[in-house]
Structure I
Amino acid sequence: MRTTTRLLAAGTATLLTLTLAACGGSSSSGDGKEFTLWSMWSEGEADQKVMAQAVAEFTKATGIRVKVQWKGRNPTKALLPTLNTSNVPADLLDTNNTELVSALASTGNALDMTPVYAAKVPGEDKTVGDLVGDAYKTVATPVGGTSPVMVPYQASSYAFFYDGKSHPELAATAPENWDEFFTALDAEKAKGRRPIAQDGSLTGYNAYYLTYFTMAVAGDEGYVNAVKDKTGQTWLKPAYLEAAKLIEKLAKGGYFADGYTASKFPAQQQKWANGDADFIYGGTWLPRETLPYAKQGFDYRAFPFPAVGGRPAPPANVALVGFGIPAKAKNQEAAKQFISFFLQKKYQDQLASTAKEIAIRPDVPAAPEVAEIKKLLDAGRIVKVRAGSDFSEYQTKVIFPVNDELIFGRITAAEFVRKLADETVTYWKNR
């Protein structure tokens, strides 16, 4: 299972590896001739190879030396203890939006990236901001803030995945609403199958259904509005009961694969990849993650979470990977140059084709496995409203346990919304 919200996996690539040393410590001089990059990738990963090539070519083109440390998934965590010193060891961080927008920015240690958004990408008339777009820029901006602290270069999201060879009819016309999807699911049930795989041990995965059904029924801000309501009363509104009833239908209607309530990740995921279940709702990294044990010839295809009752389809939650600069970094200008350099189309093409990631640039086609999801993201249909980091503990301690009871079929939808409302009040009272 991935770390950092499981949004960061890598496959293989045959790109140029970095010959510049990735060594410990920083010798940043502040003279603009070098900078130190701490990256979340590990050596050998596909994304690391793409970035290593860009680093080597950046140095050749500019004469600026890049000292790289391939830190693994949490470079910000390693950096935070140094931020109150006079010697911040990294000039550029490469990591996910949770670390940059929440952890780094919340401590006042993230540089305003507005000037980078205004910079031209080398060899192009487009600026960084033109390529990133307003929707991603919103996600790269702290809650309540006005300036982005991150420049993303790739995105991950969520979708219903299936085997195109087993379901060629869906490759031609995927379900756009849940009435159509239930028809497809019922057809599989009629064959004696339980069509949706769900690893019940992952409470966050279980909550995907609540998040998306709530947005599908109560609007783009539906889930966040409920999470932010410390009285719990929003959960008692009719739209939230309607969303909960759809989860209850899935749980009690025999749609989830046998054993899902007690499954340990990745048991159900493996079951799906072996062809023993038809659908699974998961991240766009799923094809790369399941490829080692998927049945031979598995044709990965995906479609977005369908609409409910004639309403618009819900927006997509996204996680971004990109760059941030510590406010005390000594070599900020050199680091800024590399950011715009890395957004050149050739590197974005490699991330999409070799690493199978969703490139930020709208002019870079996605791999077939995630092509439908990129269309949604490029159109700006992403979740732009966030509850803020203060509510992560509330979700973990209140929403996730009660949601598990619902998705496991142990309580009804009516019991769910009432229990959630009551426990919300208790939680905030005890705080």
Structure II
Amino acid sequence: MRKVDPLAADTLTNIFRTSPKDPLKIINREGTTIEFKESYSHGSMAQYFKTIASFANNAGGYIIFGVGNSPRRLLGLKDKNLQQFEELKVEEFTKNLCDYFSPEIKWDHCTFEFEDLSFGVIYTFPLRTKPCICKKVYEAQNTKYSLKEGDIYYRYGGRSERIHYEELNAIMEDARKSEEAQWLSFIKNASKIGIENAYLLDLDTGVISGKGGSIVIDNELLSKIAFIKEGEFVEKKGEPALRLIGDIEEVGTGKIIVKESTKKVVKAIEPTDIINAFLKGTKVGEPLEYLRAICSASSANYPFYFLLQQAACTIEDATEMINENTSRGITKKRLLERLQGKRVPILNVSMSQTNASAKKRKYREEWLEENVRTDANEYGYCLSALMSLKREDVAQHEKYIRSKLQKLYSEFYETAKANDATTMRKAICRVDELLYFDE
């Protein structure tokens, strides 16, 4: 199964979905995986730790900075708050987190740009080995942020609090089953190798021991092995085996942390970004993230074959990726239908003497002559005529068609009637299919 990047642009864009009636009112509420905060401050670092630990002990989750309370409105981080978040020191934050909690919590962060605003995002990964336990006391002015030695925090709805018996018991039972599965797998692999050929590596001491004696790995090499062990491996599609941002640094405990050297900024992928990228012929940074973003749109009628070509991705792989994508609504189903063969239909221009047919014939000739002139009242006729063109016609006039569609889209789309807006998206999809999909 494909591992989804929690800080991918389409993932964050979906979290930041807003109300159609109020573009600054966020639909998502605080819950088991999301907590909103209006501002960010280095001085409040410890106040975020209880939430981070509670996410780690449950299913992981996001702290999002820059969202107002009651109602949840998009404010963004500004001035000093934004500067402090962008200058967040990963090694310092990680060290402080390790001072208060064990085992070590894995986390990541980015600045997310959405609707011309900047937000801070900290994502906590769920722990592989639970539970995470508080190691020392922190007394906060607001007691709800205080930490107590020996406490285990868990995320319940929109609250981070001490774990209840039922959830703690479930964690312990999962740990027991996981350990059993690991031992069974280890014994199975050892039996294949043969006990006389099997060696054990102790990652804490660097000692490899077996029937033939012991070998000690140099501490410098051991630190790299420890880091790789915590990395992410990808075994298909030629992707890199390990993603590393910054430098590796060894701390006193022998643990490895990443010292980040560059600011990480993620920009939201809006439906308009997909259309503009296609019409401008832009090579996007992460084409498959753009494809996944369509699942969160209100319609599946967006160009995507140009994205598959940029990513060198087959339809089969794209279908598998979309199937694994968690998305509500009908758009995902419609997108899969298009991937599996449903095409935008060719519109035949009738030779009848009706006013509508005459206008479509006129516009068809104007597309072929690269001399389209239209206004908002005849928007639909112009686009219907475009959808009647053959593959060779579109290929021959590709540059003009892209340019004219971009002009029509920017001038008329926002104010167009619903039917005309749908026709515009279908016309763009039709051009995408003719240029990038090989029947």
Problem - Computed 3.9 for distance in nm of label points 7 Å out along Cα→Cβ at positions 124 and 268 - originating structure among I, II - result: I
Exercise for the section: Figure out for me which of the structures I, II the number 12 belongs to, where relative contact order in percent (Cα under 8 Å, 6 or more apart) was derived from the coordinates. Expected result: II
Completion exercise
With semi-axes √(5λ) of the Cα gyration tensor in Å, for residues 316-411 alone computed for every candidate in I, II, 32, 15, 14 is reproduced by structure II
Exercise for the section: For the read-out Cα extents along the principal axes in Å, a value of 89, 60, 40 was computed from one structure; give its label from I, II. Expected result: II
Exercise for the section: Supply the structure label, taken from I, II, corresponding to distance in nm of label points 7 Å out along Cα→Cβ at positions 100 and 348 with the calculated value 1.5. Expected result: I
Completion exercise
Structures I, II compared on percent of Cα pairs over 28 Å apart, for residues 188-395 alone: the greatest is II
Problem - Identity of the structure behind -11000 (criterion: helix-only ellipticity at 222 nm (-39500 (n - 2.57) for each DSSP H run of 4 or more, over all residues; to 500), calculated), options I, II - result: I
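Each value in this text was obtained by applying a stated rule to the coordinates, not by laboratory testing. Quick caveat, the model's predicted, so the values are computed rather than measured. Cβ atoms are built from the backbone, for glycine too; each structure is taken alone.
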